[in-house]
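Multiple structures are listed underneath, in structure tokens.
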Structure 1
Amino acid sequence: MRTCMTLLLLACPLSSGSAQAGDYLNLVRRCADTLLEIGRDHYGEVHSPLFMCVIDAETLNASREMPLHDGLVRTEGRLHRRNLGGCDLWEDQELLKTLYLLTEKTGDEKYKKAADNATAYFLKNCIKPSTGLLTWGSHIYWDAYTDSPAGDGDGEGPHEVLIREPEWERMWEVDPKRVREQIERMWEWHICDKETGQHNRHDDKSPGCDFAFSGSEFIYAFAFLSQKTGEPIWEQRAKLVMNYHWNARNKETNLAPDAPALHDRYDGNHAFTTIPGPHASLLLRAYELTKDRDYLEVALGHLRAYDQYGWDDEAQNYWGMLELNGTPVPEYGDPNTRMRSVHVYDDFQPVGYVDVWRTVLYSYEMPLIAAQSYAYAAQLSDDPQLKKAVERWSIVIEKALPPKTGRRWKMNLEEALPQVRETGGTYAENYGRAISFFLEAALVLDRNELRVKAEGIAREAIDHLHREGSGLFLGHAAKGTYEATDGVGCLLYALLQLDSYPEIGPPNF
């Protein structure tokens with residue numbers, strides 16, 4: 001029966017009808033319909049409403065054995081991050097946001113129901129036994145074949161959440177008790193110093209890597225719980241972690257290190273776009289959620305500082321790495337002729353100017369998220385400096401068009417995935433974030449040509465990534481797979497924002 005349904009899907013458009021480039025709603029709806037029909041967990045003994053993370057766009061199967069492709073480069077040598085044969089609600093946050101928006105736009109409740117069912121199942125069943133935290137994030141996931149935790153350490157690896165804005169409100173609507181338990185456990189296991197707010201990206205209660213883009217996840221979670229419960233302790237805990245990073249800044253420049261506790265590493269004494277990017281973005285979301293201006297003022301402090309010292313007016317570009325005194329760190333060697341190693345920590349330094357089209361999943365370079373943060377902050381604050389920064393980011397990203405392989409890991413990616421030389425293009429997430437940024441920038445700056453720019457990027461993304469036979473979007477044109485960690489959900493949400501413009505809804509973080 002499954003084989004027959006797969007053949008039918010490949011042969012015929014789904015109920016939402018065929019879609020052409022520019023018909024963004026139907027393109028997204030058709031992809032969602034395919035995911036609802038064949039992209040969920042029908043593997044192993046227990047079938048569930050969870051979405052599979054990696055799906056072959058031709059066979060529509062989610063095998064545990066897939067071609068390596070760019071795996072070792074994209075995942076920074078940590079193949080468990082692909083979640084092969086498994087499900088990861090963290091990597092599906094943008095997909096869930098897309099499904100909820102589809103129901104709002106079409107009136108079809110099946111999309112909301114699918115998102116709610118996946119959330120409810122994951123919150124109830126997909127638990128790491130040792131800490132009670134969810135089996136999601138960058139190390140562990142849920143194996144659909146064995147119906148058990150999997151990934152790093154055979155599923156007992158670290159709980160680590162990074163970069164994405166979690167849909168806490170939607171999850172709360174589904175199961176408030178379990179959401180509260182999860183956030184309480186984040187405080188218990190990740191905040192290693194309850195007096196200073198020092199945290200660890202891993203859930204072991206001990207000092208470790210206190211990265212800015214994991215710290216902001218804790219801030220946002222605690223701020224959310226304070227808003228839902230009215231309990232002052234959660235506001236205090238959110239601000240404790242926020243001030244842990246803010247107090248570590250250089251008081252003359254306001255530039256903050258990415259990881260304050262790592263004094264003997266470059267990430268402990270330099271600022272990167274991770275600060276105005278994912279860190280500031282969730283501070284801004286915490287402000288909009290709670291209306292507490294403390295979150296806004298600290299976010300604006302980070303954003304203004306990076307803009308002041310990171311912008312090179314002569315080059316019309318932003319530096320990717322700054323000493324805390326404001327001195328930029330220049331490029332060394334030719335990045336287009338230098339192989340990097342995922343096993344050499346220094347190779348992740350974002351030296352020189354920003355690399356817009358990020359290849360690796362994490363590292364220390366998040367320019368598109370930083371651009372989005374500036375646009376969002378400019379809407380919230382109407383600050384002239386931030387509007388100027390939005391203009392600058394539009395220049396940087398326009399100069400980097402068309403979307404392509406980023407320079408830092410170019411040789412590594414082309415060696416691992418030779419097809420990329422022919423297909424060109426970039427990852428779905430990069431397309432999605434660029435589209436969303438230009439839509440936000442068009443509103444902030446009142447420049448319609450930036451909306452047109454977003455449409456051009458969308459057309460290219462569709463040309464590169466959409467597969468008419470199944471309706472799925474690929475994670476990258478050089479691969480034949482839909483992959484959650486490549487940010488397909490981010491692209492789908494951006495296309496719905498474009499369809500709704502100028503009412504583009506919540507930011508695409």
Structure 2
Amino acid sequence: MKQLQCATLEGIEALPVTVESTLTRGLPSFTIVGLASSAISEARERVKSALLANDFTFPPKRITINLSPSDVEKRGSQFDLGIALLIALDGSDTDFEKWYAFGELGLDGSIKENTILYPLVLSLANQGLLTHAVVPEEAMDKLTNIPDVTFVGAGNLSEAIGFFRSDMNLSAAQPQKKTIDFPVQEIGGQRYYYRKHYPDDFIEIRGQEVAKRAALISACGMHNLLLEGSPGCGKSMIAKRLRYILPPMTDRELLDIAKLDTLEGKTPHFAPLRPYRSPHHSSTAASIFGGGSYKAQIGEVGLAHNGILFFDELPHFSKPVLEALREPLEDKRIRISRVHSKVEYPTDFLFVAAMNPCPCGNLLSDELECRCSDLEIRRYKGRLSDPFLDRIDLYVQMQSVRADDKASVSSETMHETVLRVHALQRRRSQNALNGRLTDREIDTICRLDTEADTILSQAVQRFGLSFRSIKKVQKVARTIADIERSETIRKHHLLEALSYRRR
């Protein structure tokens with residue numbers, strides 16, 4: 001019996017699968033067992049044709065292929081290559097130890113990439129399970145971005161078989177990693193990548209100084225942001241421009257974003273640009289959070305991981321959706337449970353939302369008259385519960401547009417501030433940015449001076465702040481202090497942080 005390794009995808013994580021083969025005497029047959037999907041069962045015909053097309057005689061034996069563990073359903077065409085290698089090299093002394101093989105076979109023996117190859121390989125590498133792999137040559141350009149893995153690219157089945165028949169498997173090439181050609185911050189031995197490219201620029205937004213200040217604070221510390229204002233005052237413009245001034249990214253974050261791109265059917269770009277997801281308010285809960293009647297699929301909150309999730313027209317989202325959003329906002333993870341599968345996704349995103357002050361949108365306008373009754377306004381805002389709003393760090397009521405409004409700050413200037421604050425936070429040996437600090441880290445990092453501490457105590461009594469709100473005020477104040485290069489949180493830092501609380 002021979003065996004090598006492959007994998008199947010469960011949610012967005014890979015599950016290792018051992019491919020075992022036995023070729024015994026008996027009536028010729030070819031069987032694949034181990035809860036294989038139809039795509040894997042069809043591999044029998046692809047493997048037969050590929051072997052015959054590459055001058056290999058298909059053995060007249062009883063061939064049994066087992067995919068272990070046998071109680072887990074396997075999906076995908078990536079098992080073709082491993083099955084063909086086990087059959088072709090059955091009589092040899094080839095040792096497949098520690099080797100993985102991924103690839104779909106064409107009828108002519110060509111090795112092709114399938115849509116889940118990159119997520120599979122990256123997940124296995126992150127789990128520390130993958131060190132050596134034979135993969136389609138056409139996928140090498142993407143896969144070599146993954147560090148600490150030795151990849152051997154094969155264009156067809158003959159090349160893959162030739163590799164294992166030689167001594168190359170004993171002295172494989174060393175892992176190669178591409179150089180990421182973007183500006184970098186190097187802090188404490190860790191590299192953080194960013195790019196200076198602003199197709200949507202804050203310089204195009206006139207006025208709205210308070211909202212732009214809140215956007216800067218949000219970007220520096222990854223604080224959730226809610227913008228309220230009349231239609232056309234610039235809420236969506238700020239949200240779209242926020243993406244380009246977010247903190248730099250580690251190489252691991254770049255790879256994770258590329259994995260999500262692949263799962264969505266996009267070609268990964270490997271650029272330090274964080275995701276931006278903006279589902280429509282009519283979207284179903286399953287499309288936003290993930291799900292499906294049989295197989296749990298990733299939703300918008302999972303695809304926004306390490307980036308921005310933007311909800312425009314926030315009160316128009318259904319109440320069940322808004323209440324369900326509390327879990328990923330708080331825990332940074334979401335678990336999707338179905339009868340046939342249970343999947344957990346990371347959801348560490350920056351939540352940005354925009355809303356009108358009333359159904360008609362004119363409540364805050366200096367010129368237009370609001371047509372809404374008090375009851376309609378209460379119902380409109382009543383969709384947002386206090387527990388949900390408690391998870392918002394920054395709330396800004398935007399001003400009406402004026403003819404004399406002027407541009408004031410560019411995205412490049414704001415991004416430079418974000419980069420400086422990011423370096424300051426990382427040199428403080430923080431495991432996360434200010435908006436993601438744990439309660440224990442808040443006690444040591446968010447130090448208030450005596451005057452600020454007194455004001456916070458008064459604010460708790462006056463505004464009835466919850467424990468969560470107190471912590472969020474401290475984290476926002478810490479970011480404001482970082483922007484102003486202050487080691488401790490002072491009175492004016494705390495007062496500004498309190499001004500962004502919704503009352």
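As an exercise: distance in nm of label points 7 Å out along Cα→Cβ at positions 125 and 477, calculated from one structure in 1, 2, equals 3.9. Which structure is it? Derived from 1, not from the others. For which of 1, 2 does helix-only ellipticity at 222 nm (-39500 (n - 2.57) for each DSSP H run of 4 or more, over all residues; to 500), calculated from the coordinates, equal -14500? The structure behind it is 1. From which structure (1, 2) was Rg/Rh (Cα atoms, Kirkwood Rh) calculated, if the value obtained is 1.07? Checking each candidate, the match is 2.
Going by FRET efficiency 1/(1 + (r/R0)^6) of positions 133 and 453 (r between Cβ atoms, R0 = 35 Å, to 0.05), which of structures 1, 2 comes out largest? Provide the component values of the computation, followed by the final result.
Working: 1: 0.30; 2: 0.05.
Biggest value here belongs to 1.
Could you figure out which one of 1, 2 the value 13.4, 40 for Rg and Dmax of the Cα atoms in Å, for residues 261-316 alone was computed from? Structure 1 accounts for this read-out.
In this comparison of 1, 2, the computed figure 4.3 for distance in nm of label points 7 Å out along Cα→Cβ at positions 157 and 349 is attributed to 2. Identify the structure, out of 1, 2, from whose coordinates FRET efficiency 1/(1 + (r/R0)^6) of positions 149 and 221 (r between Cβ atoms, R0 = 25 Å, to 0.05) was calculated to give 0.75. Clearly, the read-out refers to 1.
Computed over structures 1, 2, distance in nm of label points 7 Å out along Cα→Cβ at positions 93 and 469 reaches its largest value in 2. Of structures 1, 2, the largest value of distance in nm of label points 7 Å out along Cα→Cβ at positions 205 and 237 belongs to 1.
Here, each number is a calculation from the coordinates, and none is a lab measurement. All of these numbers come straight from a predicted model, not from anything done at the bench. Cβ atoms are built from the backbone, for glycine too; each structure is taken alone.
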